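These are the structures in question, set out in turn.
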Structure 1
C-alpha cells in the first residue's frame, strides 16, 4: 500500500476524532481505530513512513494523528488487532 493512501486514511480518521472535546479521548480513539481496523501490513507501512523524514515531509500526517501515534506507539508495534 502506498504511503500517500495510508496518510490520507490516517488523516481522515484524525479529522473525525478531532471534533471530540476531550483531546486525550480523541488521541486514544485514533490509535484504537488504527489498531483495530488496519491490518498489520498497513501498520508496518505507516511505521516505516514515520521513520522516513523525506517521505513524511512529502506526505505529512496531521498534527493530531502524529500526536496520537506518539502517545500510543504500541499501536504500530502490535501485529494483531486486540480482542473485543
Structure 2
C-alpha cells in the first residue's frame, strides 16, 4: 500500500515550485512523487500534457537527482506492453 506522507507532499510541492507543474496539477505532481519515493520501475500514464511529456520528465528527474532520489521512467501503457511483448519474442 502506498501512503501519502510529508516527504511525498514536499517532493510534489518541489516539482511545482521549480516549474515542472503548476498548482492546478498538484495531483499529477503527487502521483509522480509517490512513484518516485516508492521506487517504482515505471509510471504508466496517458496524461501527455503533465506526465508523459519529455520536457517535464527531464525536469522531474533533474529534481529527483538533485534531491538524492533515483530517476523515474515515465511511459505510456502502450510502450510498456510493447516492451513486454518484445521480451517474449
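Quick check on the output: -16500 is helix-only ellipticity at 222 nm (-39500 (n - 2.57) for each DSSP H run of 4 or more, over all residues; to 500), derived from one of 1, 2. Which one produced it? That value comes from structure 2.
Computing relative contact order in percent (Cα under 8 Å, 6 or more apart) across structures 1, 2 gives 27 for structure 2. Can you tell which of 1, 2 yields 46 when percent of Cα pairs over 17 Å apart is derived from it? Matching structure: 2.
Each reported figure results from applying straightforward, stated rules to the coordinates on display, with no laboratory input. Note that the structure is a prediction, hence the values are computed from the model and not measured.
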